Structure I
């Protein structure tokens, strides 16, 4: 009796086991650069094969994810580099919007407090 060792599902399952073992090693030795590179390459290889399996046979893909207890997040349609300037602009815009909302709410509260006296006149 021969077992299946060459199918893509078996390969992905093996890589998942190795990845989980390497992640435990990374927790113990976080400065090990070779281990980190190997882990990253293995994760990328598994991601690539999961993408192909998802495209070829979605039913087998879902079955495999359920069996290895994993969640698949597809890559974004378009890649966008994050830059320091853009991040700072976004944070500044958020901060300014927050200040604007606070001031509007304070002014609204002030007008609501003055409203009864205004209506009596």
Structure II
């Protein structure tokens, strides 16, 4: 429990806003993705749908895993998954690769929504 007291408020804030910021930045670039990959606009919209599906799956599974293995290891694992899948998204050579990377990215970043709220609500022993 003492480790919770050592987490700075700005880190928790970053954990909370990472997912909405990621999706907002990505959504503004959808027209550019359509041109870059030379595909229909509806296909690029599917990447956002997959993002939300990955996020939902991550909330369901990472919350339970954090109860079993601890919050810190699962938070670090989720952020690692997010960073690796973000790098894969940057270098995606086709829309299918981007779709998979976005799904995995959302799965990883969902850790901020689940664990961040738990950290805020956990009582701290003095």
One of I, II was used to compute helix-only ellipticity at 222 nm (-39500 (n - 2.57) for each DSSP H run of 4 or more, over all residues; to 500), and the result was -29000. Which label is that? II
Of the structures labelled I, II, which one yields 54, 21, 15 when semi-axes √(5λ) of the Cα gyration tensor in Å is computed from its coordinates? I
Quick one: volume of the Cα convex hull per residue in Å³, for residues 13-68 alone came out at 80 when computed from one of I, II, so which one is it? II
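Work out the source of 0.65 here, i.e. which of I, II gives that when FRET efficiency 1/(1 + (r/R0)^6) of positions 29 and 77 (r between Cβ atoms, R0 = 41 Å, to 0.05) is computed.
Working: I: 0.65; II: 0.90.
It must be structure I, since only it matches.
Which structure, out of I, II, was relative contact order in percent (Cα under 8 Å, 6 or more apart) calculated from, if the result is 19? Could the numbers behind the result be given before it?
Details: I: 19; II: 37.
Going through each structure in turn, the value belongs to I.
Quick note: the coordinates plus some simple rules give every number you see, no bench work behind them. Model, not experiment: these values are computed from the prediction. Cβ atoms are built from the backbone, for glycine too; each structure is taken alone.
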